[in-house]
1. Can you rank 1, 2 by distance in nm of label points 7 Å out along Cα→Cβ at positions 87 and 111 and just name the one with the largest value?
2. Comparing mean projected area of the Cα convex hull in nm² across 1, 2, which is largest?
3. If distance in nm of label points 7 Å out along Cα→Cβ at positions 215 and 231 comes out at 1.3 when worked out from the coordinates, which of 1, 2 was used?
4. Once FRET efficiency 1/(1 + (r/R0)^6) of positions 71 and 191 (r between Cβ atoms, R0 = 35 Å, to 0.05) is calculated for all of 1, 2, which comes out largest?
5. Among the shown structures 1, 2, from which was the value 17 of relative contact order in percent (Cα under 8 Å, 6 or more apart) calculated?
Structure 1
Amino acid sequence: MSRRKLAAGNWKMNGTGAALAELETLIAGHADPDVEILICPPATLLYRAAQLAANAPLQIGAQDCHPEDAGAHTGDISAAMLADAGATHVILGHSERRENHDESSELTRAKAKTAISTGLTAIICLGESLTQREAANTLDIIAGQLSISVPDASTAENTVIAYEPIWAIGTGLTPSVAQIDEVHDFIRTRLVARFGPQIGNGIRLLYGGSVKPGNAAEIFATDNVDGALVGGASLKAADFSPIIAALEASA
């Protein structure tokens, strides 16, 4: 099944208004219809980024949302607010949310259900720690996170799965292509078993964790890798563009 490639950049807690110039550079440098480009800036830049990207081949996403539509939740942002600001996607269940804020797969699922019902595409993150990898528990961990975090309403249109081994995020360490291939094939098999061939084969799978221009082409050559969720290397167009170009070459 042909799946449109996706290069997603997660700016995390980085960037002020001056960083929006990086988006202009990306817009000017890429226009391949077979590759979707997404930037998820901090919430303070969402509206301005969406305005800048209007009518351009660039989507703007958010980094988290609350599971409730509205209410007395000081400091939180609802999926409806993100959509109103111009977001089309939202990252959920990222390891930094799971670890730093004790977020569970059950909470990730609740957020994903709300995001999907609001019309956002949920990018649901999965990943194991180094201890779990060394104990040969990777597939068990991924299976548990996948089954709980992904809601029943997921389809190829409203859900993306990102495999991000925790030990590879921002460390410079990258799993071997064989390890990436094993996990992505496992996720694909599980999705097909749960949702059936049409949906299971249609949901895009991203790899994230120290993706760089030097290793991107090799990673993207893997059958069930449909793109990347990139952290630090997405902050500058000069670093992100070669990764996007490698994805365009694989499309």
Structure 2
Amino acid sequence: MATEGKVAIVTGAGSGIGRHVALAFLQDGYSVVLAGRRKDALQEVASEAADLARTLVVATDVSDPAAVKALFAEAFRAFGRIDVLFNNAGISAAPIALEDLTHEEWEAVVKVNLTGSFLCTQQAFHYMKMQRPMGGRIVNNGSISAQVPRPNSAPYTATKHAITGLTKSTSLDGRNYNIACGQIDIGNAATHMTTAMQEGTLQADGSTRVEPTIDPKHVAQAVLYMAGLPLDANVQFITVMATGMPFVGRG
């Protein structure tokens, strides 16, 4: 495989999009570092790998600078380089009115979604700049919420819009070091986060509507494509979504 010997770090790898992307990387020949808060969930994903020697499980709170530093140090010790970082770990607050959110609920989302992605990007830069050959790729999970909000989603939407700024700054600041950065905005992939959509989702006009979803494997394949490009080419932004979801339109 062309990807044999390449190393990817996936945050939020214990479930959802992260799980599907981590397994896709493994199937494609990458060595994969699975990072997330729940070690048991990460180990369950690792157990699905055909070659356990190419997996490394590291329980990590991405909002903790020391934990992120330890994650990248352990990954580099195990595999000798870091070729890809998929910044995927994320949480959302309860879907309640903006004025009813507590400061603690806001801070929790910002710490994981935005600060966590920054801390991982910072460590990726450190190792990608010093390794030989120099460089690597960072893929950020922006979400459809990086483009438009859902009702009662201010913390999640604000952090995902901020990820777009981080993506652009990372692309610019990494240019001289052969570090490429792109963003994938995902709409309605069928994971635990979209389970409620089977019952109906609150719309901008106040109505509730069942929304279509897509198989997460399509998202994983898009991330693989982005990661597999030579470093002189980059997918800056890509949107992968259910064709029929109420995203393109008014109301």
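Each reported figure results from applying straightforward, stated rules to the coordinates on display, with no laboratory input. The model shown is predicted, which means the values in this text are computed figures rather than measured ones. Cβ atoms are built from the backbone, for glycine too; each structure is taken alone.
1. Values: 1: 0.9; 2: 1.9.
The maximum falls on structure 2.
2. On the way: 1: 12.2; 2: 13.2.
That would be structure 2.
3. Details: 1: 1.3; 2: 3.4.
Of the options listed, only 1 reproduces it.
4. Working: 1: 0.60; 2: 0.95.
The structure with the largest value is 2.
5. Numbers: 1: 22; 2: 17.
Working through the options, I get structure 2.
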